[in-house]
Every structure is written in C-alpha cells, then in structure tokens.
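Values in this text are rule-based calculations from the coordinates and carry no lab data. The structure presented is a predicted model; accordingly, all values stated were derived computationally and were not measured. Cβ atoms are built from the backbone, for glycine too; each structure is taken alone.
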Structure I
Amino acid sequence: MQKSASALVLAALLAACSSGAVATPRPSPPAHAAIPPRPSPTVAVQLGPGGLTLDEEVGAVIMVGFKGPATEAVLADWRQRQFGGLLVVNLNQNASTPAEMSALLGQFRAADRHRLLAATDQEGGGICIALSSVPCSPMPVGQAASAEMAAAIHAVGFDLDLGPVSDVCNGPSSVMWGRCYGTDPAAVSAAVGAAVDGIHEGHMLAAAKHFPGHGPTTVSSETQLPTILETLPTIQAREWPPFEAAATHGADFVLLGHLFYPALDSARSADLSPVTVDKLRSVVGFKGAILSDDMEMGAITSSTPAPEAAVEYLLAGGDMVMIAHDLDVADATYDAVRNAVLSGRVPRSRLDEAVASLQALPMR
C-alpha cells in the first residue's frame, strides 16, 4: 500500500509536467511601493525688512535709469528685478511732456511690489528736467524757488529731488562753478539748509551732494577720478559744514561723489571707502540714507566695472547704488549684488540694513 501511494504521487507530478502546467508565482510588489517616498524638505525663506525676499531686497537697493521709452521689455525686466529707484534724466529721453512723464512713472510704480523712488536732478540754473510744467529757477536758488520747483516735479509724480548741491567751490575754476552756492562754507551752508527746507515744502525728498565735497577740483568725475589733496582738518572745516546743515535740516539722502581724498583713504575712492561712511555718520551727524553717484561714470569705470563697484559700495556702508543709463548694466549689477550676498561676501545683515534705511524714509 505504501509503495502504491508513492507511485501514484510520482505519476501525478509527471503528468503535470508533461501537460505543460507550471505553478504561477505570486507577483512581487512594485519597487516604488516597497519604500514610501520621502517628503521634500521645507526650505525656510528668510525675509528682510518689510517682508521682502532676498531677490526683492537686491532690487530695492538699486536706482536705475534707461534710455528711450518704457517698452514692454523694459517693464518685464523691472517686474523681474524689482528695482527700488527710477532715475529720469534729460539724456535718457524717456518722455517729453508732463502727461507722458506721469504715465511713465505710473507704469513703473505698478510694476513694483514695494515702494519705488522716482528721482530726477532739479537743481535750478543749468540742471533742470526738460518739462514744460516745471520751472527752472536761476542760481542761486533760495527756499521759495526750491519749493516751487519741487512742487512742480512732485505734481508730475516724482519723489526725490537730487539736490541741493552742497559742494563749496574754490573759485571759478571749480568744475562745480555755476552749480554750487559759492566759496564761503558758512554762506553755502545757509543756502543748502534753505534749499532742503524748500524741497521738503514742495513734498519731495532731498539729497545733498556730492560728499565729501566736489568743489575743490577742476576735474569732472564724469570722465576721470578727481584727486583732492586737502588735509583732514581742512576737509572738516571747509567741505563738510554744508552737509552738516543738510543733516540738521533733515535731508533724506546724502549722495556720495566719485572722489579720491587720500587724507580719508589712501587706497580707495571716497564712495567705496567705509571711512567716508563713518565720517558722514559720526562727524557730520547724518542719519538718513546714502546714495551713490552714477556708477557708469568714468571715475569708476576707468578702473572698476560698475557691478563690482556696486558691491564694494554696499560693503562700504552705502544704501542705494545708482546705474543711470543702461539697463543691461543695471541687470549685471543686480546679479553681482545677489551673488555677493549668496556667497557671503556681502552679509545679508548689510543688505537688510540698507533696505531698512530706505524703508525708513518719510512720505513727504
């Protein structure tokens, strides 16, 4: 019986093989189901003053001018980079009538997610915006004339008047002759204080320029870097009283000139030197925002590309850098500043400080 049962089992197995039947294996689970997918890590976004992202902060510290009308390409670039300042000067030919200018400024305000400062040079004399609704008072400009001009550019839509010129000229040979208030520091100081008051009366922000003083030179920073060989006591006694007056009268900006003062810094131009910012804060007593002159000027570009100079300027303690004419240079400057922050060369805290200084500006 036992042998017979074994034979039956063996016969059954042989029959199954000969019929081609095989055992069906259980399917393996899909590989992706064996280990549940790991959730993506949440990346914390560090927001700066006013809730701005890093990219928005980088744009906020750059004032930009461009040539020609506001095309869709220009506006698209602006929406992407969120520049904090718009500079309009006659050379750029952005608009020719008050209505065109108002429309242009409105377009750029609509493109920004944060405050936009629209600026122009309205000094009086030979430096005025070419709009029929804006008077151009002859130099010297007192408080009443400053207020009239400021009110006119404010009515068009501007926020910031890049004035008054606070340089003390050393005589008719000065490159600033015709734009300065004279050769006597006390008289210039009084005129600067009145001009700041007038600009504020016209509901505009004021920017005293060009610290540490562009008056004692025949050289234009448009083309090359002026060297001014004054001692520090002379600089403080002669060049800085008008800037002290501007600070006392509540000037909102001080604009740094492209000037080489070896007595301040023997290695760097004044606008790229932390010594200049320290003196402006600690000696002159200025508490507002610090603006550069145009980084496309020959005084800078003859030795340093504008984007690199912008990084050095921010490292020195400046708050807003100016690129006056070319949008491609402004874009390269944006990239350079952003990369400098991401690499740690410019601390994020320095960028935050600059943005906070700009956000603290009053609404005049």
Structure II
Amino acid sequence: MSSRHFKVAALAGDGIGPEVMREAIKVLRAAETKFGFTLQMTEAPVGWAGIDAAGKALPEATLALCRESDAILFGSVGLPDRDPTLPKEERPERAALLRIRKEFGLFANLRPVTLPKALAAACPLTPSRQGAGINILVVRELTGGMYFGQPKQTGTLPDGQRRAVDTMVYTTTEIERIAHVGFQAARLRHKKLTSIDKANVLENGILWRETVTQIGKQYPEVALEHMFVDNAAMQLILRPTQFDVLLCENMFGDILSDEAAALGGSLGLLPSASLGATHGGNTFGFYEPAGGTAPDLAGRDLANPIAQILSGALMLRHSFGLNEAAEAIENAVTQAINAGCRTGDIFNPDEPTARRVGTRAMGDAIVAAL
C-alpha cells in the first residue's frame, strides 16, 4: 500500500446492498479526484450473491480478494425468504460476515451515532431529551462473547425436549484490547467512558468490570463509569446526552448500538467500522452500514445510502489516514441533509424545506456538496 494508493474489496452483497454501494463508490470517486489519492476498488459477490455465483456465501475468490486488499467496504448479506433454506452454518451471516470477522481478527467495532440538528424531528425523543445534541460512539467487542463461544449447539434431551446451548466466553486479553480502543477513543472525544456489563449476575460481567477498571488506571484523564446493560438501555432513552463512549461486549454492543441508532433518526444513517490490529501504522478494517438488506426496498430507488457513504468515510480515516477527505464527506452529508434532501426513512412531510429523494438523488446531492 503506497501512501496515496489503496486496494479496496467492495462487497455489495444482497438486497439494497448493490444500490447503496453504488452511491458510496460514486462519493469516494469524487473524493478521490478532489484530494488526490487513488482507490483500486474491486467488486466481488458475497452472501446470496456469492451463493448464486459460486455456491458459497463467501466464495474463495472473494476471500482471496479481501486478503489482497487494504480494507473491505461491505454492504449487507442475508435474505429472510431464502436464509431458512440453508443449514445454519451456511447462511450468509454466519458463513460470510462472522467468518470475515474471525479471518481478519476484526475485534473492535466502532459505531458513531449523531443526530444532525436538521433531523431533530426524526428522533423519537422530545427536544428536551435531545439536549444540545446526541453524539455517542459505541465501541463493541466483535470476536468474542456469546456469538463465538463454544459449545454452541441444539440437541434433544432424553425426554424429547429440544435444548439450545450458547456459551459466553471472554479472556482478559480480549477485554484488555477492546478496553484500550475505548479509552483511546474517549481521550480524543469528551474524555468519558461508560463500560457496560451485567456484573450482578454474569461471571463474564465480573471479569469485564474488573479488567476495564484496571485498564482505566492507564488513562487517568478519562472518567470511567460502569453501568448494567439493562439500565444503559433505559438511560439511552431517558437521557442519551449523558453518554460519550459506550464500551460493550459483543451481544450488548449489538443491541445497544441499534437502539442508539434510532436516536439518530434511522439505521440508514449509521455507519460502522470493524478494526483489527495495527501493523506498520496501517489498520485493516471492514466498513459496513449498521442496517440490513431491506429486501422490501431493493431495486426501488428507496434505500438511504448515507450509512454506506459514511462507512466509506470511516474507511478513509481509520485504514488510510485520509482524515481531510473523510471529514469532507461527512460535511457533504450534513450539507445535503441541511439542504432538505430526505430519503423515505427520514422524510417528514411537516418539514417545510424537506423534499423526498431516492437513493441516486441522495448520492448525487452529497457528491455535489463535496
């Protein structure tokens, strides 16, 4: 990877994936021209697109492309009407998404949640609960916990009952490395970290709290608080402005980040970055919108491409160090929103300046602002 040339695996996937990926690539090409870097973006099938093309949710050729790339820009995988036709292990989310996370050691998931002032009406909370604005970063551990713990199985007991087992497992090393990510992020933001656990009933929660507390001693400038996950879910609705960085294990982070996304107006606005270890100053990352494939919207020019576009901005920042270009894309998104552009998920007919636009038109507006 040269300082200005980068290889990107663009895996659009299923449902609305190809449509929103098209807009993200369009915006990245505009940034490329403006800021003088080059992206060698190669598209490949994944999910049901991979199954239809090569018989596997993660074809070997797609995996090889990912290994040769500096980052992965990902759409979404899975189709609810087709997924049940496959064994669980072969379904796109397990066979593609979870495998990529493990394959590349993507242990840290960052989900920034912001509420633009122009979209205050899209937030389900009253203005008094929104305060001066919602700006939260969810840092989620991504390769441990219940999603990956063994044993994981479904069986039949002697009396004929079926029983399912999922195992929640964490080691101190796994907790320490994600804690460092959380504290380092908080140090660059507003210097507050809220660690989420269930230490009152889970052994994992006790170890999580003890380990995060120890790591916190290395960051005296960051205020650390601990909160049970059920209380955190409630506080996100009652007073979301109290949070800066939320540090979560895998399942809790999955649930709370989607809840927090609603505060930003729509899942269609929420990008994410999944990061591995840093080598030689470069961080391999996997960048995807937080929402799903939304097959009911696919092919209809209705999907919101902003989460995919902002995921591209996160890629420029975290994997390539192109902070100026990333910020320019983020500002362009804000400008398009401020100008009244609204896809259906964030459209409010009572907004006098709002105009409903499609996927392509939203991408065009962001390119024009850029």
Structure III
Amino acid sequence: MNSAKRFEIFRMFFSIVIALLVSFVLIFLVSKQPVEAIVTLITGPFKSKRNLANVVESMIPLIFTGTGVCIMFSANQINLAGEGAFHLGGLVASVCALQLGLPAGVSPVVALCLAALAGALFTAIPAFLKIKTSSSELVSSLMLNYLSLWFCTFILMHYICDPQVGAASFKLPAESELITLLSGTRIHLGLFIALAVAVFGYVFLYKTRMGYELRLTGENENFAKYSGVNIVKVILVSQLVGGMIAGLGGGVEILSPIYNRFSWTSLLGYGWDAIIICTLAKKNPIYTPLAALFLAYLRTGASIMSRSTDVTLEIVQITQGVIILLAVAEQFLSKTKHKMIAREAKASLKEEEAA
C-alpha cells in the first residue's frame, strides 16, 4: 500500500474520531446524563441479539445505494436519482410479487431482475438528457426523484392498495419473501446479495477496461476524450449500472422480512445516505460494506440512546455532517500527506542508491 492510500485511510479515521468527539462534547453540553448517553451510543448495539440484528438489517440497503453511487461518482456523473431508482425498484418488485403469481424461488428472482431493470432505465433519463441537451444530471436527477415518488404513490393508491388497510398494498405473497438467515431476527438473503454487489462493483471499476475508462473520465474528462475514450458510452454505462444496483436494492428491501406490504409514501433517504457511504468508502465499492456497517451501527446506537436517555437522535446527523466536511476538505491534513509522500520518496531513493 503506497503512502497516498495510507494517508486516505488515516485521514478518514481521523475525521471519524473528530466527528465523534464533537458529538460527545455536544452531548455533555445538552444532556443531564452525558456519560450514560455516550456509553449507550457506543455499546447499545451489543446489548442484545435484536440490536445487533438491527445493525445488519440497516446496513443492507446502504450497501446497494452506496455501491451504485460509487460507480456513478467515479465517472464524475453526479446523478442523485439513486433515491428514486431505489423507490421505483421497491414498487416494481411489489407489483411483480402481487400480480405474476410465480412459485417460491422463482418469484423473488424475477421481481428483483425487473426491479434492477426499472432502476437502470430510471437513472438513464438524466444520462440521456445530458447527452442530448447538455443539461446538468445533478438538477434533472433531483427533480426525477419526486416524479418517482408521486408515480409510485399513484400506482399504489389506484392499483395495488388494500382498501382494508389504507395507504399500503395488499400483503405480498410468502413465495416472494427473501429467506431469513438467522431465526429470531430479520437478517435475510439480501445481505449476501448486497455483499456480492459490492464485490461486483469493485471488479467492474478496478478490473475491467470499462471501469478503467469510467475512472479515467472521472479524473480528467478531456484527457480521457483525447485518449480515445467514448464519453457518451461512459455516461450511459455509469448511470445504467448505478441505477440498476439502486433498483435492485429497492427490490431486496421490499421483499425482505422487514416488510409485508408496499407502503412507501415518502422517499426513504437511502439515496442521500449513499453519498455518505460513497464519501466514507472513497468511491471504492469494496469498502461500502464497512462504511454501511459504521453508519448503521452509529444510527442504531443513537436510536437506543434517544429511547433511554435525554439525548435526541439528531446527534447522528451532526456526526455525519462533520465527517463529510472533513472528508471532502482537500487541505485537511495536507501537510501530513506531503510529509508522508516525501518520507516514502526518500526511502525509495536510499534503496536505489544502496542497490
């Protein structure tokens, strides 16, 4: 591992430590039981099997959306439609489970494949607009998220709504539910699917020619263009693959034991969380499970803390904000980086002289 990579790991670790310290200071300022609150935040997820299961259950959708955003952002395509793609994937998987009547084993596979396809087609819209009209994918994707929300709400309320329940679909058939891996919890097969997606994202970005072209375009689009890279293809592929993964994540989430009906009448926020995961993982999909685990652990601990002490759940949002601010600040610890690189260069020079 070269000095640049070691520095990035060190900087991210230091950013997390500073963010947690800021949160602890705030807890001491606002709480009448600060020590208990901090101890609960840190150790709460370990206190029961149910709490640990909540951490794992929460990290699964974060891995999907985080990996999708890593792929899109690696090509410097700031497409935020992963939120809408996740939502749409959940709806498509629900409709397939309710309407197709397929047997167990086949039903979830078909539903997840169609959810992934829906996600890919959805995120292709901002890509197409950028290619044809040079419009900003950031702006168009933000607007599309709300179109996804209201389209899904329309389908829910007019076609699959259970009148006995209200704003929720009919019960999803048991044949479509993903297998539970650990009895007494809701940890499901989606965990392995998510981990496989993270590995796929890493292999795609770092072991294939297409992935190299995506990363090259993300680093310097003009250089990539003059090197013969098809920029149009890069834009399309990055958005399609990223959206496919987000849509698949939505399908996995709705077919998990956590839900038995489609009832998403507001955006769940996983697309925004994906930016945090992408930042923590430094746009490398292989690190998204670790980033998702950290965020899920922090949120679970904060939830337990808010129920048992006088500190509210919003403290986690402060921690997240500080981490992102420090992670994206190029000058943060820049002198340390220069010293590490200089030290490595001197060591290499001495080795060459000795040889």
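Tell me which structure, out of I, II, III, gives 21 once relative contact order in percent (Cα under 8 Å, 6 or more apart) is calculated. The read-out comes from structure II.
Comparing structures I, II, III by mean count of other Cβ atoms within 10 Å over residues 160-167, which one has the largest value? If you can, show how the numbers build up before the last one.
On the way: I: 29.5; II: 9.6; III: 12.8.
When mean count of other Cβ atoms within 10 Å over residues 160-167 is calculated for I, II, III, structure I comes out on top.
Could you figure out which one of I, II, III the value 35, 29, 18 for semi-axes √(5λ) of the Cα gyration tensor in Å was computed from? Attributed to the structure labelled III.
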